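Undergrad: Input: structures, listed below.
All of the numbers you see were taken from the coordinates with simple rules; none came from a lab. What you are looking at is a predicted structure, and each value in this text was computed from that prediction instead of being measured. Cβ atoms are built from the backbone, for glycine too; each structure is taken alone.
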Structure P
Amino acid sequence: MELPPEYEPFTRSEQREPSAGARYHVAPLDAPSTRPAGSALLWQNDLWRVGRPADDRIFFEIFDVQTGAWHYVGDVTNDFSSGTLYPRRLPARPASIMPLHHPHDRALIVGRLAHLQGGVIHSSCVVADGKALLFVGRSGAGKTTMARLWRDAGATILNDERTIVRLDDRVAWAGSSPWHGEENQVSPITAALAGVFYLSKSPENRLKEVPCEESVTRLFTSTFVPVFVAEGPALVLDAWAGILDKVPSYDLGFTPDERVVEFCLSAVAHR
């Protein structure tokens, strides 16, 4: 079985039961995989679609632009905790088993995280002094720049593009997704989230705390929301409300030099 290379930092050789994760069975190569008759579509675009073959399951199909055909690639339970993945042949390696494909691999992850009080955020994230700091902003706001400044100061970059945040045992945890940005690196470690910073460029470093209610809305707009299931947006909103009730968030206008590192650390020093 092969996984996309971006998953390699997160793989483990030992076998163990997941505490609250998900377990998927990989069907044999070329096992029959067709959508059951009468299945209802829930969501679709030109490249992938999601439907319901039964009340307790959700299926995924991917469109192959080379063959012009839809491929049934998996079906899971409503909470994404278990299911079956149907691998496809790789033209260059016909004997290989590739059970995860873009984009349904991301759909599985964001779907399961929504049921675990979490999600994937368009952000960069670093760990310094055992604390995770999340930097959120539109493209060009400085997410990768911040990650590099913190790395130069001795911090660990978790991810400069897409970060996983989850509430577990009343603690907000941050970790990397497999999908990175310009820095082309990820770290599989996790750390307690100490602060959320909404980025903008400024001639001087400035900080203003953002109320929880406003922060929930702003974080939601930077989240990869599982809109392909009806309950997805509400689950993500509930997760962010629980997390931002415990973790402070700030508007951060910053000048891109090393001074911003201590400036941010001072804001979360008591965390």
Structure Q
Amino acid sequence: MTEQEYNAADGIRRSDLWLMKDSPEKFKYHMDHPEDEDEKSPVFLFGSACHKMVLEPESFEDEYAVAPNVDRRTKAGKEEWMQFCDQNEGKIVLGADDFKTISEMSKAVTVHPLAGRMISGHHEVPFFWIDPDTGEKCKCKADVVKITDRKYVLVDYKTTTDASTETFNKHIFKYGYHVQAAMYAEGVQVALGLEYRPRFLFVAQEKKAPYAVNVIDVGEDVMNYGSTVYHELLRKYHECKEMDLWPGYVGDVANDCWLPGWVESEFEEE
């Protein structure tokens, strides 16, 4: 299944569902106004390219092209650039520096003793299922699917500025990776009719040399919390969809503000 086919297939995915935590209004706007490839941030495009190089290097050149080092102010440079564009129509263009970094990152994670084993397996595997509680169609695409000790294991590759265990653990909750882990694991369980919830790990890699790598095993307590949040967001989505009501931050009554903890402490000290 191509990325275009997966995107067009029915089902809500974790990255969209995570927007429900801000407000249903934001979620609805996002769904009605999807981003074009040209509108995506350089950070997102870099991560996607690195993702492709690490997990699917054999088809990297089908989607990406490296820009030639030419002076487009000159006639010869313009002609070479136009020829490059004609030969690579439809591909995402990377700068030479980004391509060098991505290549070095790919080598670093592949030769890492633990991470290299974790990212070996079946790559970019789509799963589709119907949530038993709400009846909503859901989907996910697992970066890596492995079978270890006769059980399925899911692995997700992330690029980051800091792959240290303490910092990445904070990122897990800040960016909803705990919800991703639970949704993917439960989705695969339902889709395949498994009697167990698959194990889920992150392979995190820094984007600056030496491109340090870390492997994070999502424990049961984090998975259970992620599952709770996942189902809360899915129920909220289902209810909004059923009523076709997508509220924002405020309704007919203004929200209250409150003293933050540090202010209360100052009052107590005085």
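Undergrad: Given 32 as the derived value for percent of Cα pairs over 22 Å apart, for residues 46-117 alone, which of the supplied structures P, Q does it correspond to?
TA: Answer for the origin of the read-out: Q.
Undergrad: Given a computed value of 1.6 for distance in nm of label points 7 Å out along Cα→Cβ at positions 30 and 158, which structure among P, Q does it belong to?
TA: Traced to structure Q.
Undergrad: So Cα extents along the principal axes in Å, for residues 166-221 alone, computed for just one structure, reads 42, 20, 15; which one of P, Q is that?
TA: Q
Undergrad: Out of P, Q, which structure matches -6000 when helix-only ellipticity at 222 nm (-39500 (n - 2.57) for each DSSP H run of 4 or more, over all residues; to 500) is calculated?
TA: P
Undergrad: If relative contact order in percent (Cα under 8 Å, 6 or more apart) computes to 16, which of P, Q did it come from?
TA: For relative contact order in percent (Cα under 8 Å, 6 or more apart), the value 16 is produced by structure P.
Undergrad: Taking distance in nm of label points 7 Å out along Cα→Cβ at positions 126 and 174 as the criterion, which structure among P, Q has the greatest value?
TA: Comparing P, Q, the top value of distance in nm of label points 7 Å out along Cα→Cβ at positions 126 and 174 belongs to Q.
Undergrad: While we're on this one: Identify the structure, out of P, Q, from whose coordinates Kirkwood radius over Cα pairs in Å was calculated to give 19.8.
TA: P
Undergrad: For mean projected area of the Cα convex hull in nm², for residues 102-253 alone, the calculated result is 11.3, so let me know which of P, Q that is.
TA: Q
Undergrad: If you don't mind, there's one more thing I want to ask. Which structure, out of P, Q, was mean count of other Cβ atoms within 10 Å over residues 78-85 calculated from, if the result is 13.4?
TA: Answer for the origin of the read-out: Q.
Undergrad: Identify which of structures P, Q gives the largest calculated value of distance in nm of label points 7 Å out along Cα→Cβ at positions 94 and 230.
TA: Looking at the calculated values, the largest one is P.
Undergrad: Just checking, which of P, Q has the largest value of mean count of other Cβ atoms within 10 Å over residues 6-13?
TA: With respect to mean count of other Cβ atoms within 10 Å over residues 6-13, the highest-scoring structure among P, Q is Q.
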